[in-house]
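Input: structures, listed below.
Each reported figure results from applying straightforward, stated rules to the coordinates on display, with no laboratory input. All figures in this text were calculated on a predicted structure; none of them were measured in a lab. Cβ atoms are built from the backbone, for glycine too; each structure is taken alone.
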Structure I
């Protein structure tokens, strides 16, 4: 009898194939005491070097399937294997305690992974624990002389089932044979989930029980659209999902025809559908997916992928590459959003009880204006090559915004000494992610060219619920009627004061939210590049005047998320 296991839909699509359980080789070892500690540590160095060479080869083999951001994961893993702190602790354990290589590697890497996993207020660092475990497993396999599973060798259709999928696992998968992925652990923002979307492999993560529910070779259906994994389906279910899969692929083919089409509603209102990007190389995919521009360039990756504070010239080259890559379409760059879940080793920040509500983002920039001006000068210089907008994150008050604008004017004046007039066309905006800023939107809108609503943070701050905490994940409610009312207030306030209203959080690409946001008059929708064509297709079928009336009806009459969802579904048909 068929069994349905629920999880988090992490990558769109439907796959049907036998289960392939990823079972690691036995990496258990005997604890020993060694006399020749130098020779024992040499074993560790060789195992780590062999692992680095193996990862380098895996990265090379994956170049045709993955983008720059995904390939960068391997550089991160190589960096872990080269970490002097980790290697130093392993060496100390061997020399001081005469511990065997296997035990020392296991102890130290487990401690590192546990430390990261314990950062419950820091989803980004928690997910890096999986990277450390992946690296440790590879090093242990070399120490013990055991071969890890060769996923790249799979040559028949399968659904990969695992407790947890590592980035190096995903990179070896051939989408021709891997029809789906289902895991016990993981979230939508994990490296493996991101890679699954890049490879267009249907994926479900965070199911909690898949590895104990399915046996190797059992037929499975993976519904990556709704988060359903069906084990041992009936013939009728297989036929039903084969039809759904065919319909989805046909739909995807229709979306592809809209690459060069305008983003316009059924009643002829024009909008912009932009891409969220993390590196300049991501513009290539944004252009392929028909983005109207870049609505969010997360500039913090320039800082996080460095071992030093990037210079003005280094930043300029990155921004220039993104601007040129968009071929004249606008690029909105969010200024340095460091702190919170994005620490920098080379810029120590004070230890805080609640870093998400602490010294981060614009607060650091206003406190260190010379650091801020370095970035702003680089952005002004990049505006020579195409339209650039600058967006300030974590603005809470009008005073903060005015201070940020004043520093921008200073930076622009410094550039204009050698380049008269450069930067005069740069538009200035701010993120709306703090509830007070949303409430004060009418006043703030008088100070900027545009708002971009960062719904990921605005939701968690409005509901006082950490979006990375599974115990309170039910409070991540973009369709809550009170929250919709707040979003509408922000959009209306922007328009009444001559500013443009954009959105760059997950909500912008939410199919249930789209008609409501269009009804509110949101001008720009910035999202993952893979969601752009689907959104443009749906937009064509929606009448903004009709949905404007529905929004008023929802805010007046609905009290819960469920009531909003039922209303939207009834109108979408």
Structure II
């Protein structure tokens, strides 16, 4: 008996030792495999460590803002840019870890100096950097981390409000660590998302008023502080000279301006004119026609304004007309497919854009994650199971492409195929109108946000009219657009779905059953489908790279086969014009140019 007891003690002790061995502190983590940079890295390869800090930059955006709190529903999509910003940088709030934009999905130390986790990712422990402090000089503590997640749970918006749904236990460990132990609902991506989370100061926030919009400058631990606010018009940030993380490897060569201003405009033309005059320092161009024809003003000719093209190595993403399947008429996939075929991309590309665009056929086009040209193998078919019966056979074998028209706007062969699909959906043409079996006409509204979207919508309106389908186009102001899109109050809307090389939980926000009726999510199509839920789960649970790739391809096939979106176009390049005093590193990372690494050449 004693021998058995000693054996059990030895087994338990050995198991404990193994667990500890798996939880050694590490400097970085990756979604798949290991992070590319060693523990002694000096800076990200796309940042210039020798840059001279100083000067200023003026950004310009379209829209307005009524809050400085990006974490609550009331300020959803109307928060001042720069507070929590993937493009301009998180100027006020630091996250637990910093993402490298030169790797698919890798994180390195920021507020958390090191992390610990096990192979199964059943927990993650963040060991805070002892140097981390708030702008008022107080240290960032484990209590701040715990406070942040509990506050989001009680007062925050999606996705912050759901962060603890997959956590069984959140606890302080030692003097400066917080451990999250996960429950059965967790997945392998979830600890990565926790690492992305910004942290809030417990001592400077009143939980009772946190869910109210506010223009009061908040206290953060980030590189900048709010200096000036003109509600809805402008916000100015000043660099904190005592920023605690300025010498961290994940921050070297970043946050280079002494002042960053973000100015708001009601129209794109007004923003472009401000750029031409030098009131705005950079301008990201999205129109190939404008890029080719509109940059002949004096500042370009003199060399004061520089045009540059950057080439990221990321998937195409998906831009298109999105059908709101919450509307009964759009619940039928045959109807959606028929309507998708009516859009004559070749006419639009030739007549409106000088043939500059490439039509998008896949949500992950131009990457190994796309279904295009790749037949589903045994691994992928195993993941799909019975779902494969719902996949278009030509999508399943990788050969499917949207039809190429004769660019007439009325290609008879394509329209004939569309009419056949609409007939299968219960519609037919009677007295020149497309009607259902009850004689009700097929009619809907396309809501647009700006002149560029309106141009596409008016072309689509013309194509639909050829089949007796009435589509009205309504362009609304920014505030109405945000309110209606947030509450899913539209028939059809134009939206862009960015794609990365490491898709994961964001797909739930866009396509899962749990996000369909939750205001503020990106489930613009109103999808609630158990098969899609299962395919998303395959993505977030995948361990091996091969399983991950197969999971994304299977999901891509499902989205394409269901025609939630009428695909439009993509461009494989990023076009940026800048005034010559704004400089940037020579290295272009995986995800394209990174504005937080740019600088003012005039800095002294």
Structure III
């Protein structure tokens, strides 16, 4: 989840490192830090809070002029949000500086051993043990850097993405990866390491991704990559991908927040999916048509997978299983007759990648739906599908969620079409109605959100296709507003939780269009009458206001445009995003960087 960047060059890199790390702030903004390799050791510059709040002062204040630097923006795992816990961490002899993304499982054991040997720790982090281990092995091996690196990595249990520099090798950077993404390459005349290619987007050069248990030695004009499990270091020839394929960071333009900007871009993301040729989906669809299909994702992507499960059943007539990635391996095993559809915006989600690895080891086929070209999931998959939704900066995923949903619908439709090509007219119509929703109804949704922002407890209800809509909308709402919201299927309410309903407990109901789904509509209406009978207040998101509802039945009602049974859930998803956004704005929340969250969850 944390952001890592490092440069080595014949030219000064201090300002460049700060600018590059700013691009990775969405990956963690609890604290930040830099290690600038000077001729007298490391100059450490660290701070608490987002780097963007301090970067102007850092650049204006005169950073030390150096040709080697590493930087890190942190999402806290071990230890509180303090300057001593901010990366980089320095070894006890001052010779090594380390930044780290991941979790070291055996850090307490290693720490006790180091303390027993007289080492004093300055932080509560698991990362600091790496720096001290490097120093110890460096001294024990008479200054042999390679030996120190291999011995240290062999001692670590857990996952890590590392960038390391040593005062006695100032022209060298070292990267290492185990289950945490790290890339290396050359950019505008410098060697670099990064945890996300956005750090070097727009520059001239190339990028290569480390595979599991690999180490890279990066200098200003060369990169060497190989396995750290073999001290003989059998060098691997890496695939050098041009940096021109890396998406540039998005600009806000006229928008106050990235969240609303990206919601506005949703319609274009759907048009992109509609325009994808049948050939993009045909190989995956052919495999899915004959395999036992399973879905997995985490967070918002899990709810997309839930929708995919409904689509495969109701569009393609195919039964599938769906589990959240963090629980998948406790519930399902995939073999050679299976196919896994793994959904992850970043393509680097820790839990999802572990499920993919297990499925691949069992012989299952992998279909990956991701929004980042070259991500680990895209490289692993037998059938990679790139969303092409455009860069998403807000930590909360909005347009990417709708893009993913459109793609899993398209997969179901292509399976149903049996190789003849799915009719995408409904997707095209959906894009037009999403434009109408954002441009014409955002104000109405804003008025409702602002009026009821003070409510402390919420139910979000839906049935059938609209149950995942309720779940994802509740997640968005609590992520950005910090208000308690609980989602459930509408029919589940009467099995216990209806006891919570009173005049202070509000419900957001996602109601299907009666013309497209009369049975689903009737079931939801029944549940809503049970709520009203107990004095509950309801905010409805539907597609008409039929006579079955008496005047005053709803506390508020928003009539949304409609396309079809299978497209309307995506319209409601966008309405839920707008409701969460406007509520949070009125509450004064940090919209694009909500507390305790990070864009890509790459650790356990």
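Quick check: 4.8 is what I get for distance in nm of label points 7 Å out along Cα→Cβ at positions 79 and 375, calculated from one of I, II, III. Which structure matches?
The structure behind it is II.
On volume of the Cα convex hull per residue in Å³, for residues 407-526 alone, which of the structures labelled I, II, III is highest?
The maximum falls on structure II.
Given a value of -8000 for helix-only ellipticity at 222 nm (-39500 (n - 2.57) for each DSSP H run of 4 or more, over all residues; to 500), point me to the structure among I, II, III it was derived from.
II
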